[in-house]
Each structure stands twice: as C-alpha cells, then as structure tokens.
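The numbers here are math on the coordinates, done by the rules we state, and not lab data. As the structure is a computational prediction, the values presented were derived from the model and not from experiment.
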Structure P
Amino acid sequence: MAQPYYEVFHDMNELGIQLAYHTIPGGYHPLHWHEELEILFPLNGDAAVTIDGKTCQLKRKHLLVIESGQVHSTNTYSDNLMIVCIHVSKHLLRRSMSDIELLTLSCIPDEITDAQFPEYLHICQMAMELTRLSIEEISASHLESEGIILQILAHLIRYFSVHSAPALSSADMNTRQRLKEIITYVNDHFKSPLSLKDGADLLGYNKEYFCRFFKKHMGLSFLQYVNEVRITHIYQELQNGDAPVSEIIEANGFTNQKLFNRTFKEIYNCTPSSVRKRKTDI
C-alpha cells in the first residue's frame, strides 16, 4: 500500500530484513497491515500505536514490535517524527531459523515486566547504536548494521517470544483475511468514489452486515476509514507539492468540501492552509 509519509528503505540481505528511516508528519496514520514483522524505534518524539484494537504509548527511544499480519495505526504527537523501522520477513528468515513462523513476538513497552526490563533496555541500546552507524556512514557500517539487527532479533526471540503460540481459529483467520482484503482495496482505490456497497460487494456481504462487521473489527465506520486514508495522502501532497488545495482534494476522492475541512481538522488539528503555510515558512 502507498505510505502517507516519506520513507527510505535499505535492503539488508537475503534473510528478508529491511531497514528504514521514516520522517512522519504529525497526526493520525490509518489502519494498515503487512506480512512482515515490524520493529519501531522513535528517535525524537512519542506516538500512540493501536494494534488489533489496543492502544499503547511508544515513547522516544523505546522499541515496539508489531507482529506479521496485525492491523495497526499510529498517532504521532509532533511534526516530523523520526523513527527507525525494521521489517522482517518470517517466511524468508526461516531459511536460517526453521521454526521462526511458529513463534509470536510480544514486545510492547506498556507490558514489559520487571524481569524483562534489563534485556529490553539492552535491545533499545542496540537500536541506538544502529542509528549511530547510519549517521556516520563509515566503512563496513552496512555489515555492522546487519549484525546489530540480527542481534536485536535474536534477543527479541530469546526473551520476548511465545513458543507454540495457539493458532488462530478458522473464523479468526477468515476475519483477518477479510479485513486485509478491504484495507488493501481502499488503499488501491481511495481516489475513486467508494461507497458502503462497494465494500460489501467486495466481501460478498449485504450492506447492513458489512457495516456492523467493519465497525466491530476496525473501530470506525467504513466511510470514516476511507476518508482518513484520503486525508493522509492529501496532507502529504500539501507538504510536498504546489498544486492548489482544491485540486489536491478532488484528485484524492473528496467531493464534499465541508466534510473534508471537518475531517482534516479532527485528524491533524490544523487547516490545510496552515500546512501549506508551514511549508513556505521553512
């Protein structure tokens, strides 16, 4: 899916590990998912991360793990949050660790026990060392970075994994797959008109059932989600482009100016014109 913020990825190796440094604008970034396990480590600010409907606080220089397939969103509290992001493909990593897909990693700052804290602190220190290497760009820093990432993974697996995690029931697996389908569909088609009927037809539900299904599992209505996806892309274009605001709004699927203004203010606590003004003041 297209990301609503600036990102740079560095391919690491054939193990299926990628390292990225994001610069994220302040505000809400909608629910999404990916097959890779994700490790987040903010450098200069805090964020709230919602994973499968549960929200936790992620503070500066603290680390959090999002498991493969988990639906999640972020809400950042300051503009231009810098965050280290590591993506790990369990499917590819199993070449070196055959049982990796049978493990579930659970490393959320709010849930760290006293016994786990020393090891958690050590992992955060390794993440800081990873950041230092990326800044220095010294000879062989790429190899050192790769080694540190593997150490972080090894410590997470050793101290923060659950062995033989119970498999999702067939009903839960079906629900997760349905949510992935609709999230992917919205992110591929948000610039076009989207209705409740479109979402219902995609999953083979009637409109009333689809409405209840989406709200129950996503925590907001289908049309609210569609508009949030549109808003994040509009915010990015306001920051990085010069097209008139009205053109950007229309190009990203909004036809109701009043609804757009209200939704934008609710998510970013500012107006589109103020975002454009901040850009010109830089």
Structure Q
Amino acid sequence: MARNRERLGASNVQAEPPAPTTNSNEGLMSFVVPTEFVELPSGGRYYPQGHPLHNQETIEIKHMTAREEDLLTSRALLKKGLALDRLLESVIIDKKIRASDLLVGDRNAILISTRISGYGPEYATKITCPSCSTQQDYEFDLSNIDVYDGSGVDPNDVTDNGNGTFTTTLPRTKLEVTYRLLNGHDEKNFINQVENARKTKREERTITRQLKSFIVSVNGDATQKSINYVAENLPSIDARHLRTVQRLSTPNIDLIRNFECDSCGHEELLEVPLTADFFWPDR
C-alpha cells in the first residue's frame, strides 16, 4: 500500500563510517525519524487546484513516535474528538495539509501506515461472532490491504463532474442528484450528530443523516431545505442506489476481511474494527 524510504536528512550517506567522537551524545542527537511515502487512494484527483495534494499520488509521513502516543492519550483531545486529527497533522511532513480536509479514504490509508510504522502490521483484537456471540481473539494482517481508487462505479449510472462531485439519476423517482466525497470534517460531524442523538435519546436517523451529509443538489436545487426533504422522503430503492454509488465512487482502502468463528464455524466478511486497540496493541 505504501512506497517506503528512510529519510536520511541533509547529509549524504558516506562510504566509510564517521570517526568516533569524544561526545557520545552526538550520534544520539543526530538521529532522524524515518519517513515513508503513502499511496493515496484518491491519487489527489479530487483536491482543488492550490491544495498541496492536488494530483499528488502519495503523501510523505514520518514514523510514529512517543510524541504521537502523547496525543493519543491526551484526555482533552480525546474528549473533543481531535486526537486522530492531531496525530495525522503530527506525522504528515507538509504542515500546510489540514487533517480535516483529507478525504476519508486518504485518512484511512495514512492511519493504517502510521499504525504499521508504530507497532507493526499485526493487529490483534477481539471479535464477537455475529452468529453465536462468542468473543474470541483475532489477528489481522494490515500489510495485506488493497487500495481502491473509486473506479468501480458504472459510468452508465454516474457522471464524474471532475471537481469531487458526481451526478446520478435515481431509478424510481428519476431525480437527478449530485453528491460529493466526504472528508474528515464531514465524517466527524456525522459521528457527532449520531452520538448527540443517542445521548439525548432522540431518533438517530443514521440513513437520512448520511444522505444529507453528501447530497449537494437535487435537480439543480442546492438549498438545504430541498436536500433535507428529499433525503427524508426518498423511496428505499432510490436511497439504497444513492448510498451504493456514493460508496463505489469513494477512493478508500479495503478493510473487509474473512472471519471464521472458532466456536461455531460461522464465516462472514467483516470490516477490520478500528477500536482503541488499533493504536494500543498492549491493552
């Protein structure tokens, strides 16, 4: 998934090792954290001109260190839901890039590579069998993850508008809907809305909230009132079509893996769970 290289710093590699110095700390203090280039599922195609990632196929990140672990354990950042954003901004070399502006698939690719550089590709966690509810230890290999570039959508169903938006005609109502790819800011807003509804014991409305998050316009009407009405009243076949084409249009990494229960033998495709264990393998 990534093309890796070590960052050697400004000095060139010498043919012979440097002569020993009297100060034993000099070699220690000259240590440079390695970096690597991560393949972006989007290939930079959907970032606007002027954005640092416009048409960039890769992004350079540094390996995870104890400083990044501090960010992941900060109670203030965790409470505000900012820990992962701060982690991403810490490891990304180009400081002009904001984590919240990254497309969801690109964020996932960087997080996976950061996890691998920090703790290795083996991800051990607990899985609850969907059939018998037995909880068991399971290990995923994060190094064997495919990159999906978003090309799986049928061009007869969807028009790529070339600016990060797409247009499709719904099968039943024949409405022409333009939708967009989501970034980290959108993802965070969606999660916060669902969690707030849960805390206040209101209807979560996960499907309609999801539709509202990526619909740009309906028959050219981009007012929020019209978008809300359509999202809440679409026939199920149209809502399903819209969710499907939006997912297929989204460049991402494939986190789906085959799971087989040791207790009952049930087999099912499951998504790799990115829980707290993801960045804390010793828990």
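From P, Q, which structure was helix-only ellipticity at 222 nm (-39500 (n - 2.57) for each DSSP H run of 4 or more, over all residues; to 500) = -15000 calculated on? Before the final figure, lay out each step's value.
Values: P: -15000; Q: -9500.
Only one of P, Q returns -15000 for helix-only ellipticity at 222 nm (-39500 (n - 2.57) for each DSSP H run of 4 or more, over all residues; to 500), namely P.
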Comparison of P, Q by percent of Cα pairs over 31 Å apart - largest value held by:
Q
